[in-house]
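**Student:** Some structures to go through are shown next.
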Structure P
Amino acid sequence: MRFCVLASGSSGNACYVETDKASILIDAGLSCREIVQRLGQVGVRPEGLDALVITHEHTDHIKGAGPLVRRFGLPLYINKKTLDKGLKTLGKLPGPVVIETGQTVTIKDISFETFTKCHDAVDPVGLILSCHARPSTSNGIRIGLATDLGRSTRLVEDRLKGCDALIMEFNYDQEMLEQGPYPLDLKRRIKGQDGHLSNKQAGDLLGAISHDNLKFVVLAHLSETNNDPDKAHEEAAKALSKSGYAQANILISRQDEPGPMIEL
């Protein structure tokens, strides 16, 4: 199983996941042209995609979704509330596949499980992606994706436990946000229970779900204004070390270029 964060941040989000038999894109918050370009940078042909999965309707997650599915004839997996809310941006879609939050969907040898999370969207979901192609791994390989959430919950922790790799939100440094240029109402929204996770909150969540087999932690959705990659990395490293799992690799996703293709 391989994955690559193509872009992560308030200007656009997209993540690519593949197995030997299937390849899917999660979110399409960049233009169609930019997504195609970034896929090409990591050696992926968009014509080979099997599906596009949408986590919620904010523009930085669906901006290029409509053009992408129309151009390449992709099935779009999305829950009904998100579809209804995002329809103006998405435009006409060739037969979207409407799913329910909490549902697990299988495409060839890859499955994605959806779970609810706390964010100011109509029905936002986190994802657990798994592959059961290797008979030697009875539980399969699991990747957890949880960005755009204002707080952790018991459900989020339960779903993210046991993943081989995590793509987690480390959105802001508390002090940088408070002293930064954003207006007060936006600061309150970011810090709110349906906003985004601070480095400290994300570190607490990481500490609660880390384990022996956790190999990669990708820090995602870092604010370019209210965070510093070194501060986020330090918090993640501290959480892993405190939990006794400092062997996990920490990577930081970027807004302006795709990250590496990571193999599990």
Structure Q
Amino acid sequence: MPTNSPPRIAIPMPHSIDREYAERAIPAYERAVELAGGDPVRIALDQSQAEVTQLIERCDAVLLPGSNADVDPARFNAARSPHTASADPRRDAVDNLLLQDAYTLRKPVLGICYGLQSLNVYRAGSLIQHIPDFLPEDLRGRVNHEAGRTVAVAHTVELSPDSKLAGILCGDSRPRLSSRAQLGGKASTPEAIVLQVNSSHHQSADTIGDGLRISALCPDDGIIEGLEGTAPNHFVLAVQWHPERSVDEDEPSRAIFRALIGAAQTRDK
């Protein structure tokens, strides 16, 4: 790839069966990548492994989008909850090919919502299959994690001060970022940083996968909202909210996509 060409970002289609949902959802991810200076590459889910591999070889980074499927709980050795949606084996297979290539060649990875869950399970982690069933009764009503795309701010997330995510979001310009104390809450540490986010999920990470660590939590109920890789030479970031929905209004959302593109531009080929 010529040095002046925009990095090519592989994005699997969100769902292999619900085509209407997939076609409606993917343009927001593609636009966010383009605004950050990347070239989005759709990865269809009905191709052979060889065809997908050929496409992946020409890409510089991976973006795993959301989905209205749920990861098959058999993949993390759990009985299926009655609230768990049907799995999408074709999406899972393509995600696994993308992640295998990314981890082998140190290509940057960004996971969003289902993408965080897919990444965590790929790294041998597990999932909470339905958040209300997991939380103590007194915490279940505090946050609606399934608020949906029409709710611009569903809740806040608290960033680990020493995380890569905090480093990405805490530049000179930080709209919507402040200490919890400034928001009238009680900060767990003096350096605690809070971000306002949207929310459209009913599952979340539980046991954290190999080579990952928690970078953000929902301070109201402790649900994991961000993960990142621990390897210093490999950009791996995943968030449970949807920054692609808010890139026009929100600088932190734009910063997440810029970080992915920047990592793709600077990684060792």
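Computed from the coordinates by the stated procedures, all read-outs in this text should not be read as laboratory data. All figures in this text were calculated on a predicted structure; none of them were measured in a lab. Cβ atoms are built from the backbone, for glycine too; each structure is taken alone.
**Student:** Using the calculated result 1.3 for distance in nm of label points 7 Å out along Cα→Cβ at positions 240 and 256, pick out the matching structure from P, Q.
**Tutor:** Q
**Student:** For structures P, Q, calculate distance in nm of label points 7 Å out along Cα→Cβ at positions 24 and 232 and state which one comes out highest.
**Tutor:** Max of distance in nm of label points 7 Å out along Cα→Cβ at positions 24 and 232: Q.
**Student:** Suppose you compute FRET efficiency 1/(1 + (r/R0)^6) of positions 40 and 88 (r between Cβ atoms, R0 = 25 Å, to 0.05) for every structure in P, Q: which one lands on 0.30?
**Tutor:** This value belongs to structure P.
**Student:** Can you tell which of P, Q yields 1.20 when Cα Rg over 2.2 N^0.38 Å, for residues 104-207 alone is derived from it?
**Tutor:** Going through each structure in turn, the value belongs to Q.
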